[in-house]
Structure I
Amino acid sequence: MLRRGVLTLLVVAQALVGAYYMASVLPYHGGNLLEQALIGLFTLLFTWITVGFWIGLYGFWLRRLGGDPKSLLRRHPDTVLLDTPLARTAIVMPIYNEPVNRTLGGLRTIYRSLENSGQIEHFDFFILSDSREPDVWLSEQAAWQQLCDELGAHGRLFYRRRTLNMNYKSGNVADFLRRWGRSYEYMAVMDADSLMGGDTLLKMVRLMQREPNIGILQSCPTIINAQSLFARVQQFANQVYGPLFSTGLAAMQLGEAAFWGHNAIIRVAPFMRHCGLPHLRGPGLFSGPIASHDFVEAAFMGRAGYEVWLEPELSHTYEESPPSLVDELTRDKRWSKGNLQHLWLMLFEPRLRMAHRMAFLNGILSYLASPLWFAFLVLTTIETTRLVLWPTNYFPLQYSPFPLWPEWHPEWAIGLASSVVFLLFFPKLLAIVDVLLSGRRRVHGGFFSLLLSIVTEILVSALLAPIRMLAHTRYVLEALFNVTLNWAGQNRSDETRWIDALLNQAPGSILAGIWAGFAWWLDPMFFFWSLPVALPLILAAPTSVLLSKVGIGQALRRKRILMVAEEQQGSELLEDLNSHQILPEFGESAVVRAVLDPVMNRVHQATARSHGGGAKHQRLKQLRSRCLELGPENLNRAEKNLLLTDRESLAWLHRECWRTPAESYWGQAIDNRIRQIWPAA
C-alpha cells in the first residue's frame, strides 16, 4: 500500500502541475469552455504518461538494488525450490486456425525440455483446437499423431477439437476444465506462439506449491524469432525497455497483478470455482460474452481471496510479435473491444479489489487514450482557428462585467512540450543505462550497435504512434457505436502489399494531408507544430509496407542493428524449435491426404463421430457422392467440416476413392502421391 500511495501522490502532484502550466499556456487561462476542455484532455493524457514514467523509474531503481526483495524468486531461492515436490500439471494450448508447424513445434520443444529435466511424468499436454478451416484442423490432427509417435507421448499428449466454438478462447479453456480440470492441480496456459523452458515451468509449479494463496502466476514473455523490420523493432524494445517496466509494475502490483492470458500457471480448483465468465447484460457493447478474458479472471481470482503475481525474473519464457503493422492493428481491433467491455465490470461488478479495477482502467486507457489524443488535436485546431480568424474576445465568460485580457507565452508552451517529451523518453534513457551497467551491451551488438538500434527504434516508434492513434480511435468508435467501418480487406500475405497498405491507410493519409494544408494556410507556426502527427500519417502506407519487409529486417541484423540476446548468444530452445518441422511439405491438400493416406484416414476416423441416421445421414450421402465425383474443391467449408467429421464418410471415401479410374480427380491425386513417394516411378 505504501508503494502505491507514494506513486499516487507523485502522479497526482505531477498531473496538477501539468494542468496548471497548460492553463498558463492558453490565452484565456481556461476562461472559456473550449480551453477548459483542452485542459481536461491534457490532464488525462499527461496523467497517463506520468504513470508510465514513475513505474519505469522505480523499475530502474529496483534493478540497480539487485531486484525487489518482495518478489517471489527473492523470497524462494533456487536452493529452496529444488526441494519442493511437484504436482500434476496440465499444459494447455488453445489454438484457432494457426500455422500448424510453428504452433505444435513450440509444444514439441516444451515437451522435450521437460523430458530433458527428468520430470515429464508430472505433466500432460492438451491441444485445444477451435479451428474451422478443414485444411488447418486436419493438419493439426496429423501433426498431433506425428508428435505422439516421435516423442512416445501417447497417453500424455492429447488433442481435442470443439464442434461449437462458443465464447472465444475462454470458452475453449472452460470446456477443457469441465472435462478434465479436476484431474490436475495446476494448468499452464500457452498461446499459439508461446515457448517456455522446462526449468521455468518446474520453477513456476514449485513456487505455486510453496505459496498456496497464489491463484495465478504470470511470467513476462520475451519476444523472439522476429524477422521483419516491424517485428525486430518490437523485439528489441521488449528486451531493452521491458525489464524496467515489468520490474516496476510487478513491484507496484505485488499480489494483485494482472493476468495476460498465456505463459502463466493457474491453480485449477479456485479458477474453476470462482473465475467463470458471466455474459454482460448492459447496453450495446456491454452485452454478450466477454471478449478479453484475462484481466477479468485475475480480478475474480483476487475477489475470491487468492493472489495474482507477476514475476519478471522468470527466464526462458517467450512469445512472438505480429510480423507487420497490419497484423498488429488487426489484433488490436479485437483487443480494443474486449478492453472497453471491462468498463462495465470496473463500474458495476461487486467486491472487486481496487487494484484490479485500476488494472481494468489501465487496459481501457491503452485504447481510449487514442481518441482522447485525437480530440485534443481537434480542439487545438479549433482554438487556433478561433484565435487567428476571429477578433479577440475580451469577454469570453458570459455576463461577466470584467474583461479577460488574453496572454501568449510561447516559451511556456515549448517548456510544456519539452516536459512531455522528457516523460516519454527519459525511461528509455534509463533502460540504456541499465543495459550498460548490467553488462548487456554485448548481447545487443556492442555500444555503437546499441546506439544505432535505439535511434532506429525511436524513429520507428515516432512514425507508428500517430498511425496507431488514428486506428485505435476508429476501433473505439466502432465498438462504442456497435458498427464496423470497413476501409479495406485484411492483408493475408507474409508482407504487406502496396495495394493493401494504400487502401488501409488512405483515409488517414488524406485526413492528415487536409489538416496539414489547413494548418499551413492558417498559421505556418501551427503547421510546424502539426508535422510530428501529420507527416507519419501521410507516410503511413510506405511505412506499413517497408516495416513488413523481412529483407530489411535481416539486412539490419547482418549490420548488428536491433540485435537481441538469443541471436547473439544462441538458445537451445530456439534452436530446437527452428531446426525441426513436424509436417513435411506435401503436394496435396490436407483434405486429400486425410482421404487417401491410410494412416491419416484412420487417425481422423478415431477423432470423428458417427452422425447416425435421419436427414443428416442423407445429407452426408449426397456430400460423399459429390466429393467422390468432383473432388473436395466442389464443397464449401461447412460441407467439408460436416463430411470430414463423420467416421463412416471418412471410411467410405477412403475405400471408394482408391477404386476410381486413373483419369478421375482421385485417380490423378493417387498418381501424384505415388510420384512423391517414388519419384522414379
Structure II
Amino acid sequence: MALPQAVVLALLLLAGPAAAQRTPTTPAAAPSPEPDCNGILLTYELQQRTKIRPFVTDRNKQPYAFRANATVLNSGTRPLKSWALLVTYAHDEILVGVDGAVLTGGGEMPYNTTDDAGNATSFSGYPQTDLLTPIATAGDLSQIQASVGIVGTVFAGPPGTRDFQPLPTSLSLDDVAYDCPKASNRSSRILSTCCVLTPEAEANATVVDANATDPTKNFLPRGTGDLVITYDVLQAYPSSYLALVTMENNAKLGRLDNWRMSWEWRRGEFIYSMKGAHPLEVDTSGCIYGAPGQYYKDLDFSQVLNCDRKPVILDLPLSRYNDTQIGKINHCCRNGTILPKSMDEAQSTSAFQMQVFKMPPDMNRTKLFPPANFKIAGASSLNPEYTCGQPVPVSPTAFPDPSGLDSTTMAVATWQVVCNITTAKNAKPKCCVTFSAFYNDSVIPCNTCACGCPANRRGPTCSTTAQSMLLPPEALLMPFDNRTSKALAWADLKHYNVPRPMPCGDFCGVSINWHVSTDYNKGWSARVTLFNWEDVDMANWFTAIVMDKAYDGFEQAYSFNATAVGKNTIFMQGLEGLNYLVKQTNMSGSDYLVPGKQQSVISFTKKLTPGINVVAGDGFPSKVFFNGDECAMPQRIPMSSGFRTHLGSVLALVLVLATSAFMLLQQ
C-alpha cells in the first residue's frame, strides 16, 4: 500500500537528523608540515574566542574565553627528548586548563601569564615527553607529534580592533640544540615556526638513530641543580609499582627544615603504603567515592594511606628510623632536615618508599608514569624557596647489592626533577647584620625594616624610611620595642639627632653582630655573635661570611667550627653538641625576652693580606648568610676618631695645595 506523500515527507524529515547524528565527526586534520621544515615544526592555532560574563561597558575589561591548540611535530632526524614548548603571551592571558602538557614550572591553574613578566610560558610534554623521528617510526604521527589543548581567558584587544585575534608573539623550543626563527602568521589565527638543529648539534646527529625506539636507552643526561629529586621505580606490577623518592641537596648554602613535598597525580594514581615518610592527611574518601572504588571493588581501602590528587608528604621523626613497619629506609627519619654537603654530607640526602596503585588505561607493568608538578619547601622562614621542573626520564639508577655481593641492581625506570633556589621579586631578607668595633662606642644596628615592615603595625607610629639610630652595646640584647629609652638616652649623651617619628624596627628573626675586637701590626680579630629572636630553637645552624679583602688572612674560629671554602667565604657552624641556637626566653629574670645567642672570636693574620686597612672597612664582611638566607647589611661602618682626623688632614692638605696652585696661576 502506497504511503501518503505527507507521511513520506514527515519520515524523511525525522530521518534526517538521526542520520546526521550517526555520521561520525571528521577529526581535525593535523597541521601539514611546511615543505622546507626538516626540523621541529611548532604551531599555535587560535580555535575559538567567545564573549563571556560579566558583560561590561568598558570594552577593555570585557572577558573572552578562548581555546587554542599548540602542536610540536618532529620532522627531523633526531629524537626530541623531554620537549618543552615556549609560548610568549602578550595579552595578559589567564590559562584555565591545559591538556597534553603541564606547566614546566609547576604552576597552578588558573595561571596568570603576567607572572612570567613578559617572558615565555613553558609547557612540558605530559604524558608524551619524547617525540621520535619519522624515519624510526615510518611517519607514525602518534609518535612524532604532540598536541597541547589550551583553554583560557583573555580580555578585549586594543581599542579600534574589531576582529582581534590574541595570538602569542613568539614560539620556541626550550632546547639549546635548536635554533627557532621568529614565528610567522600562516593565517590570522595560526602562528608557526620551524626550529632546526644548530651546527654543533647537527654534527652530532645521525640520520638513523639506533636507540630512537629503544625505551631502555633513549635517555637524556642527568641534570644538576640546587636540589635534585630522583623518582625510581624499583618493582613494577600490572596494577601497581614500588617507588623510591630521593632528595639530594647540592646547594652550598641551602638547607631545609621539616621539608614538605607535594606533587600532582595526573593519571588517577593513589598511595597504598609508605616507608620513611608519611602523608600530612590519611584520607581515602577520594578513592572510596571515586573511580578507584569502582575499579578496585575487592580492595580494602582501610589500609590505603592517601587518595589526594595533590598529596603532601612529610618526613618521619628520628625515633621511627628503626620501626620495621614505616621506617628502615636509608636517609629517612630526620624530622625533615636536609643540610648542605659542606656541613654534613650524610644529612644532605633524604628518601622514602611508597607503593602506588594505578588506574586504567595504565594496567600494564610497562605503563609507568611519574607524578608531575613537584614542589618542595621547608617549614622555617629562613629556608629558601625552590622552583622545580617537570620529571625527565634518565638512565635507571644502579643500586649496590644489599647483601654485599659485587653486583648492582638496576631500577625499572628512573625520572629526575631538578629544583633551583629562586628569589621572589622584592623579597625581603629574613636576617640582618649589625656592626661594632673596639674603637667606637656605638653599635650600628640593623637597617630600618631590614626584613620588611608589617602593613598592620600596632603601637606608636614609626618611620619606615628614617635611618636606624645608633645604640649602646647592651641594647643589642633587648627586643626592639624595649630599646627606645636606651636609644634616646644614648643620642642625648652623644649629641646625635633623633628623627621624628623615630625609625621602625628591623623585624628580623635572626640578627648577627660583627665586632672588630683588635687590630695590631701582625694580625687582627673579630667577634661574631648570633641572636635568635624567633620562638623556636634552631638546630644545626650555619652561617657564611664573605670577606672580600681579609679572606686570605683567615686563621681560625675559637668557639665555632669554621672553614675557608673559597670565593672569599668562611663557612661556620656550631661545634658538636653546641649546634643549637636556642629561642628567645626570659630565663634571665628580665621583664622582656632575651634572644638565644652564640658567639666566637675569629683571628686573622696580616701576613697574607699586605696593605689591609681594618679600621677603614676591610675588617667588615661584604655579605653574610644564615642558614642559606642572605642577610640585610648595614649601610655604614663604625668610624674611629683617628681615622676621621687623618681623613680631615688629608682633605685640608688637598685644599691648601689647590689654593696655592690657583694663586700661582693668577700671578
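Read-outs throughout are calculated quantities, based only on the coordinates presented, and are distinct from any laboratory measurement. Fair warning: this is a prediction, and the values are worked out from it, not measured in the lab. Cβ atoms are built from the backbone, for glycine too; each structure is taken alone.
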Output 0.65 (FRET efficiency 1/(1 + (r/R0)^6) of positions 60 and 364 (r between Cβ atoms, R0 = 30 Å, to 0.05), calculated) maps, among I, II, to structure I
Computing relative contact order in percent (Cα under 8 Å, 6 or more apart) for each of I, II, the value 17 comes from structure I
Value -3500, calculated as helix-only ellipticity at 222 nm (-39500 (n - 2.57) for each DSSP H run of 4 or more, over all residues; to 500) from one of I, II, is from structure II
Highest-scoring structure on distance in nm of label points 7 Å out along Cα→Cβ at positions 52 and 236 (candidates I, II) is II
Candidates I, II; distance in nm of label points 7 Å out along Cα→Cβ at positions 108 and 500 computed = 2.7; producing structure is I
Computing FRET efficiency 1/(1 + (r/R0)^6) of positions 548 and 628 (r between Cβ atoms, R0 = 35 Å, to 0.05) for each of I, II, the value 0.95 comes from structure II
Volume of the Cα convex hull per residue in Å³: greatest across I, II for structure II
